[in-house]
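*Asks:* What follows is a group of structures, each given as structure tokens.
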Structure P
Amino acid sequence: MKLKNIAYLAIACSAALSSCESFTDVDQKGMNLLSKTSDLELLLNAHYYGEWEDLAIICGDNLSLEYLPQSIEEPNKNFTQILLAWDENDHATRLPALSTNDDFYADCFSYIGTVANPVLMQIDEATGPEDHKNRLRAEALTIRAYFQYLAAQKYAAAYDPATAETERCIPYLFETQDIQIPTEQLTQKQVYTNILADLDRAIDLDCLPVVALNRERVCKSFVYAVKAHVLMSMGDQAEAEKAANKALEFGSTITDYKNLIVSKVNRGGTPIEVLVLGPKLQMEEDYFTNNTQCNGMLITPYNDSMFEPGHYRKDNLSTGYLSSKGSYVPDDPQKDLEAIKDKYVQYYGVPYNSLSDLDSQHNTCGIKSSHMYMILAECAIDRGAINEAMEYLDKVRVCRINPDVYQPLQGRVTTKDEAIKYLKKSCHGEYAYTMWNFFTRKRWTIKADYKETLTRELLGKTYTITPESPLWIFPFPRNVMEMNPNIQHNYPTK
């Protein structure tokens, strides 16, 4: 079989694969071009993308940058407008038909189909040192497990051990899949079991580097970090703690954001202090990263409220407000801010700030060392070790909050309710403007002490999304379902 058939296999499930044909075809003499481990390694030099905007709308963080009074009142709402209104009826009746394609789904299965599975399919027959083969095999297994996991987070229900053996999830693409047979939609239990099996195989090979070739390649910390997230999703916190601690053994650095503050002059001529995340692919706290600009979305009041006072990502990230500061009434900051808000009301119908960060490199779909401290803190809270949990949060917070206002939580926070409140704020500080706020809040919808109903006040109307809402599950792209009759949406549709 030509290796590019792996791409065709993924097309059957994602319908949008990037081209790897120059590497995965055969030449005119019938010799496979991926005959050496050095050739296969080229497939692992992929660039990753993390579409998060629709996830941020559902979990309450952001709104699309459009004139909202018109969007909300539109009788025949488009895909984004249904999400803005948290409209469960249209989510059941109209959203599946409007979901013609989905870049998130396409990207996840593209990485599996054109990066991970071709390596796994060909590695045994490739020529090259055995230790090199094992490293590439471990990387490919980790990439496959990771992107299967991300797809499960968006298109399936939050994992519930009580229903996992019967609850539908997603297909799992193995390198041995017969491309003539449509993939089967597996249960939650089957998918997560396969994810853990791939991760454990990668770990057992014991050949991943402590420091990857670059931060878009797999290192030891990353495979354990993925496992920690997966186990948290499954509710196995004891094993998640072990995996998180193992990840931190190989990489525990937290970047101090005060060292990333840059002094500049905004477009209104006002001196400002801006947080510039980066430099590209060189943030030591990143176990695995992509680099995306965050621009062109409105920041909700809920989003702002979830940051702690003095958090650099709230006060110093490049936003519309910060870029316009001093442009209207430079001698009166309060009147100047009101003038900026008036402009936003004219443009968007609401006085909300907007993301306009073209300088930073945001890690929207990767994992950082700080994630592991969030996981350890949650596990500690749930076993009653409040002081220990706050110590974990403080390790991150001291690097994120302006020292002029920073106060440690350890020794001050003593109750579980208060500990959960600060955990949620700390998680928000790490996960905002990435896919992780959606994944984490969705996971919390089935935890009694954590779940909550979110409320959105918009243009005189109140919108809510409950923990039980089907809005937490996205429909599969229509082009995928048309090609694979085995796939069904994971929430009731009409």
Structure Q
Amino acid sequence: MADPRGFLKEGRQVAERRPVEERVQDWNEVYPDGIGRALLPIINVQASRCMDCGIPFCHQGCPLGNIIPEWNDLVWRDDWEGAIERLHATNNFPEFTGRLCPAPCETACVLGINQDPVTIKNVEVSIVDRAWADGTVRPQPPEWLSGKTVAVVGSGPAGLAAAQQLTRAGHTVAVYERADKPGGLLRYGIPEFKMEKKHLERRLDQMKREGTIFRSGVEVGTGNLTGDRLRDRYDAVVLAMGSTVPRDLPVPGRELNGIHQAMEFLPQANRVSLGESVEGQIRADGKHVVIIGGGDTGADCLGTSIRQGAASITQLEIMPQPTEERPAGQPWPTYPMIFRVSSAHEEGGERVYAVSTQEFLGDGEGNVRALRLVDVEFVEGRLTEIAGTEREIPADLVLFAMGFVGPEQPGLVEQLGVELDPRGNVARDKGYQSSVPGVFVAGDAGRGQSLIVWAIAEGRSAAAAVDEFLTGATTLPAPIPPTARPLVV
């Protein structure tokens, strides 16, 4: 595959981001002209670093089962049309994963055992961005219609993947989204500087041209569209509403003004960055911002707060700071918990590790003014407060970015009567079907909060299961075959 000696001759290169002082002044992607175009001058060479390894562990690292060595080879040979065909064979939306996925494929790269791994994610996004520019991404409407109907609830990556696959299989698919526009977290959760919404819009346009129907501004489970009516109207239902119940922090002072969930703050900022107006918008201008949670959502809050002109930003994480090298207990090819620096972290703010919030302090008028923190450490496997380390930090705006605990149960989930697993997710069997016949589950609603690449993989696999349920057989590919899934009901 690719140049047999490429990995010996070339070192790893990645796209250069725009200067910090420039990019924090706008909401555009942090790469000049988009990451794909920024990479094109170096990407053939980077693809040549792919080894002709006997067992490509990158396949195992990628939940979608992307055929990575093959499209690396095609890029090296300058066969871009062949590369996008091979990429689309396993991934409906590489422009999303190429920007947002943390690339577990790269940590599983054989070259990564003792060198820098291949820039798989960069090659991927370059392939699809060039394909869009060349006009080689086209609608693929079905050749015939099955006469079967499917409702997909939720238009995030899992719902979109399931809908596109089922539409192409010939079923009539309607995607329900309670927000005013489809896209789920891809639209209102991911800041523009990480993925400009033009990438989402052109993919939605492709899906509409293929025949997928989108019904936005409709919250299934309220009004006339109850769970029972949905089941009566459609031959199958796919629940892909995500894990949207945020984890809270019930400590003294939680009721103070100025304390919000990240998903209250980010969608408003996204709307404004796209030219919409939001009455009573939560903003960081001139404020001391504290973000509780050290993951990607916290980084999104950080980058957004910087662009809004925060006076200071502190991101808190209860766990110790990760090491820069693989921990001994997380050997290759596993995805290691190491210290990572996102584009937002390059732009400013302070990260504080191994701390816990004891109390939110008010200003006497009902507003938050500070947090009382304490350092923590692991003692016999449990996080324990360290006496004498209590301190206060100023806070005019506190944002919770601590993850999500499951799908919302009131409404549709309760009406359908589906069973839940011990974590509060919708339980499903090895074929992605819930305890209610004809009701399937894909993505975070069944898996729990996870990566975008897992959402797309589950959407594709659930689509194959639905197709088989409706017709008795399926030719749709399933990156996570139903027979390979553990029984979780």
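Any read-out appearing in this document is the output of simple, stated calculations on the displayed coordinates, not a laboratory observation. Remember, predicted model here, so these are calculated numbers, not experimental data. Cβ atoms are built from the backbone, for glycine too; each structure is taken alone.
*Asks:* Matching task: 1.1 is the computed value of distance in nm of label points 7 Å out along Cα→Cβ at positions 179 and 195. Pick the structure from P, Q.
*Replies:* Q
*Asks:* Taking relative contact order in percent (Cα under 8 Å, 6 or more apart) as the criterion, which structure among P, Q has the greatest value?
*Replies:* The maximum falls on structure P.
*Asks:* To test your reading of the models, identify which of P, Q gives -13500 for helix-only ellipticity at 222 nm (-39500 (n - 2.57) for each DSSP H run of 4 or more, over all residues; to 500) when calculated.
*Replies:* Label of the originating structure: P.
*Asks:* Quick one: distance in nm of label points 7 Å out along Cα→Cβ at positions 323 and 395 came out at 3.1 when computed from one of P, Q, so which one is it?
*Replies:* Q
*Asks:* When FRET efficiency 1/(1 + (r/R0)^6) of positions 227 and 283 (r between Cβ atoms, R0 = 30 Å, to 0.05) is calculated, the result is 0.20; to which of the structures P, Q does this value belong?
*Replies:* It was calculated from structure Q.
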